[in-house]
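What follows are several structures.
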Structure I
Amino acid sequence: MTRISAVFRPASLTAGITTLFVGLNVGHAAQADIAPAGVMATRMKSASSPPAEKAAVHHVTLPHSPDWGVFNAGKGAAAGFGTVGGFGQARWAEDWSDLVTTAPEQRRKDWFNRLKHISLTNKGDIWLSLNGEERLRYIFENQPMMGTAGKTDASRILLRNQYGADLHLGDHVRAYAEFLWGIAGGSNYYGYQNGVQRERLDLQQGILEVKGRMLGAKMGVIGGRQIFLDAPVTMQSARDLTNAQQSWDGFRGYAVWKSFRLDLFDFMQTNKLPRNVFADGTNYNARMYGIYTSTALPQFSVMGQKSQIFADVFFIDYLFNGAAAALATTTGTRAGSTRRDNIGSRVWGNVGPFDISLTGVFQGGEFRPAGNNPTRAVRAYAVNGTFGWTAKNLRAKPSIALQGDVFSGGSYHSQDGAVGTFATPYFPLPYYNDVTLALTSQNLIGIGPVIAAAPLANLHLKLHVPFFWRESTQDAVYGTGKIYSWRNGLSGGFIGATPQTQLAWNFAPHWTWTHDIAGFVASHGMHHAGAKDGAFYMQTMEFKF
């Protein structure tokens, strides 16, 4: 293998569950990398807060979150740190200093508030915030991975224990540490050997941040082990579906101006394979570095509603080898290492009641086969779009969108030509296309409606019915971390459909009960090749503070 080292109380019980649904139709900057479970937080009015109608003139104000101005859009995800608006995807992205100016009677309404801002000095300039998560998840699949996982009627039981502490040393320095214990069991289970489900006590995240104002911007540098969310969800995510999230060892530097922001980063993936206590290290065979920028265009009004469009430009480079870098051949796979240069742009936001998102990525680079075979160039691409409408005046706030995606494929017959298969080695967001993980963002065309509604204040529903084709009929079918073996026996481009629905219920403060139901209906060509229809059910009970 090649070693790569180069270059609460909520105002309503929906305070957190809407983290996913509020931006359902605007893609990565407004979608959580999680089911909308356990993200509720106490929304309390600060004594120094401006009147709501005045604050709304400038931007949305989020509870327990830094104020990023116009980049508070998408529950704060537009700032590049994932959704916040209460409990964040990255818990260090929260800011509970607003509790200081909150009336005591408001603070006492949630017992856990006493853990969110613990003053360690008389002046209160040094303070500690504690957080925790207990998540119990059950997954049933009758034919996992289209019947190729070697198991039938697989039942998996997953338990995540995750706790963190955020120490603020004045206004400019803070340190965060988060610890994880993951347990996995069940019957006829599979997939536990890769280190992302079974995890003995280890450091999940550990960062040191130095921040301040410079050149008119809020700037900072974050170094250490951390999850990274400033990238299109069609390419990568925090991998929250598993017990252990995808974390990175390295640094990022950010700067946020009034209408422009910049993020520079260089990471190596955390190695989750070691099973001893505090044994996780750095995977030097998986690197990611690059730059992400976002510009908030001038606001305008359409149909009497305020509208905001963001224009993002990014360069994200992947260097990796191992199974994720292998190419499909006529008889199997070819090992090697690869560099993928992702140059892309995204235009997203709302135009009146309509939500839009359009992303285009060109993926260059090279593939170096194992052995003495010649290096091959990479010429791949991806185009992703969503157009939706939300009836904000109706009680359930129903929304309907059409989502379409194209991820280029190549040819397993080619031995020396350019590689055309788009690579997504770092776990694209499962909730975006296929929560079952049977398909992923490679050699894939997908299109289908996405419908969401909140019939009750604490009950949210989502339905997504995508239909899938191979972009190239000369390339394989790809699942998450898997290249299916079907070649000559597979005819036609149509793969099938994966209808999936989600029901999430915030039945009490800090608690969420979520049900995900999905099925795979294979095409005739896929059946002939050996693929099987399947049913998927996932139930999640989550407690967060």
Structure II
Amino acid sequence: MPALNTGEAKRMSNRGCVASLSASWVLLAAAIAFDVEAAVSPAQSQPETPAFPTNPPSTWLTYHLAHPGTTAPGDPNAAFYWKGRYHMYYIYEAKAGTSWAHVSSTDMVHWKWHPTTLTPATMGHGLFSGTGFLTKDGRPAIIYHGEGSGRNQIAFAEDDRLERWSKPVPVNPKTRSGTLPEMRHWDPDCWLDGETYYAVSGGKDPHLMKSADLRNWEYLGRLLHDKLPALDVPRDEDISCPNMFRIGDKWMLLCLSHWIGSRYYLGRFQDEKFLPESHGRMNWMCAFKGGDEDADVFAPESLLTPDGRRVMWAWSRVKHRLKDVTIQSSIQCLPRELSLPADGVLRIKPLRELEQLRYGARSERNVTVLANAVRRLKRIAGDALELRLVFQPGSARKFGVQVYCDPEGRNGFPIAYEPEANTLALGETKIPFALLPAEDLELRVFLDKSIIEVFANDRLAALSPHRYAPGNLAVSLLSEGGSVRVKEVKGWKLRSIYAGTSTFASANASGHQ
């Protein structure tokens, strides 16, 4: 795999899981036949705790999870539901070096920062891409690439706040003959299928291994099946930040290509190989030129909620396009619910818990927008909004909504559907999307200062950054080449998720309870 910079060298996924901590978790160490020694006490390394400022700049995002300051990269890592809280980690450059920041939440909307205890000082190396999974006895574990170690590493939780972790254990697979395979040690993922652990070492044409005890690993060769069908990407397309899980009656490999952005495969896990049947994209802008490295939806991560929902995040790598805007770093896209119904088409919806942020509802019904006209919405405007729009396609060759318009409802950022081209455009970014016969276009649009996210008919999600003038907050409907009927337009203002304290109080700095 081509060499990647530090910002790219941290990717991964997770096996977000639901369970309760077994009182017998200590038996795992005995079963593994090696000592899982406690790492250096976090108290000794005086962990830092990121915190949202009391008076942030007015341009800061209000309901996206983002690091309260300047750092890089920002890939989300291991994510768990544990003891009533959701936990997620993301890479950042702490004072201690390449570390995993730790946030937790009861609803995946309002997050609090924990002390940063996964650091070079506590683990013996920096932490690049990683994921989370539960062991056979229900113990949270993480697998990640140890910076400079030349190996992927596994560590085990030692408290229910998920702040204390064991000494990491390197993953050293061997072939059946007992030799070391020629392989790349890179972005790992690990999951439990029956009584067998499987682990992926990512990159181009990733490697696969298995274990019964998380100590002895058998190298299985390549992850992808020899019968891989022809898809719209080559076999050796980058599979960094891999995240394998069951969804519907399929397996899903959620991953990252450094040249395409976030993407996924759907298929079957058979013959101890993954056989993709289809491929889909989650990002439509990815630019790596002369250090200006941006992608709307980049490194992904997911977890499973107690009620069985698969929820994902991804790092929105937009700092170069917003380089003149004072904004946080390590921005995560809004949490997305993924599901796979019987028709085999992936559904992508905004997290339902986001609805608690709504207030000040306004709506209009049965609005007809004439050809080449702009219809400003008089009661809906702002830069922290959710919009729901239902369009009935008519004779228009292009129709949709403009946000961040001037007071006249013009010169805004267009979100428009073109029926003949089967595309949905966010500004200059055109995304393949086709309505079914007689299907309405249903858009959910989220405005959070300079980040815009759009969900279309539960089948498409997209993100775009946008710089806007502070006074340009109007919203308008547009139609070109014919008229369109808007069955409903509804808008809500959205509250900030950062009200009150932004840190999760620990019993003491070391994370012991």
Structure III
Amino acid sequence: MSPHLLRRTPLLVPLLLTALAGCTDTDTTAPRFAPKPQLAQGAGGVWTVNSLADPGGGGCDDTECTLREAIGSAGPGHQVVVASGLQGTITLTAGEIVINRNVSVDGGGRIAVNAQETTRIFHVAGSDIATPIVVTVAGLSLEHGREGLGDGGGILVEVANLTLRDVHLRWNEANRGGGMFAAATAAVTINSSSFESSYGSTGGALYNLGAVTLVGSSVILSATQFKSGQIANHGTLSVIASMIGAAFEPGIVNHPGATATIMRTTLSGNSVVAEDPGLGAAIHNLGTVVMRSSTISANASPTGVGGLYNAGSMTVSNSIVAGNNGNPECGGPSPVMSLGYNLTSAGGGCAFSAVGDQQVPLPVIFTNVLVGGLEDNGGLTKTLALTPGGLAVDRGSCPGETMDQRGAPRPVDNPSVSNAADGCDIGAFELQLTSAEQVTALTVSVSSLGLASGTASSLRAKLTAALSAIEAGDIAGACTSLTGFTNEVRALVGKKMSATDASALTAKADALKSSLGCP
């Protein structure tokens, strides 16, 4: 696929900003009010960008301080921030910006850096392997970086521990790692960020030789010349609570000797064309993959493997691998090993037969397992939602997990569905209870405590009243009944109910009251 097909012309509207911090009044008339005192640039280790220009005059002062000047002026451990009210696009005209010391850069979510397809954007590079530099970059969009035959069109990371937070890399291009190249000497943590529409000969979004962790991030619409994956991993990769998809490209290609851990993550919409036989659309593994509580669905490889290709070691637990277009869904010379509580399409090649595994007929995957397509169901990334009461609900096991991909609580036990283990749902998405279901769950909890008949009946009566009010749309009435319930529970502590049982009941009731908007 030509990289030119992926480029877009951004609609950038640079803002002409005046009245920069520290500018002096050139009027001959004295000001009516004394100006507020201004801290000098660098005071307290803080450098403030007050101009969208590049490269600037060479110094960083209150008259003009560009992003390049601020980073160049900042000493070890210093911070680079953006002046209040400054927003728009910085167009690079003097090559890449080098970060070679411990520093943090925060654009406040208001600044884009556009390299005009003439240069890489950031080169984060220390010089001492024994002491890598520590860098944080936040609140920036990094766009149209290009490195030609080099590595890392958006960011190149060497001899550094880099953290990205709320950074969005889009329309970047390089030989290896269109969005980012992480060298063997790099350790990168990517939080709440995204890679979009990037291109590389290999590793369209990310090429990793070091250690990279993605958390709450998205990788979409990126491509390569050789179908080597949106992410090409040659090192150690952890993908947590993230989404990888929507590309004519394998989601992850995990190379020999590399290790990838996938947790609470969705891979959907990754595809390879008929001209690329034998590739795995979601994950093509030649190394080691450990997958847990993830959803692999709606990926496509007409002549290859629609879901998981394994020629190394791959274990899967509490995951959905179903509804992928390919023959088979799991394939390759090595079997994909189940550790239990997985759901897959019957006859799809994923020979899962461990405890809790389900083989589901293909026609019901999108009616009784998953509902809708890849959507914003809350949280930082898009997910595939579960069918209420469907075959994945409460049929999983997720010991130690407290939240799903979206950050929603997990496990959530639906009392009307029998549990396979701990009440966790299978896959990356945990179905939350409706208000009525939460009342029903509370009622079941009360009945399970072995309380005296009169005490249990009184508590259940209040919950029945709350349920009736919810079903009638009487939120105020529901709040009143739930408050009566919690008051009665607290009054029973030390008399007819233990403090532990009371705390569990009131916590659930208070959470329901909060969701209803009770005072």
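What follows is calculated from the coordinates using simple rules that are stated; it is not laboratory data. Just so it is clear, the structure is predicted and the values come from calculations on it, not from any experiment. Cβ atoms are built from the backbone, for glycine too; each structure is taken alone.
FRET efficiency 1/(1 + (r/R0)^6) of positions 373 and 429 (r between Cβ atoms, R0 = 25 Å, to 0.05) computed as 0.15: which structure among I, II, III? Among I, II, III, the structure yielding 0.15 for FRET efficiency 1/(1 + (r/R0)^6) of positions 373 and 429 (r between Cβ atoms, R0 = 25 Å, to 0.05) is I. For Cα Rg over 2.2 N^0.38 Å, the highest value in the series I, II, III is held by structure III.
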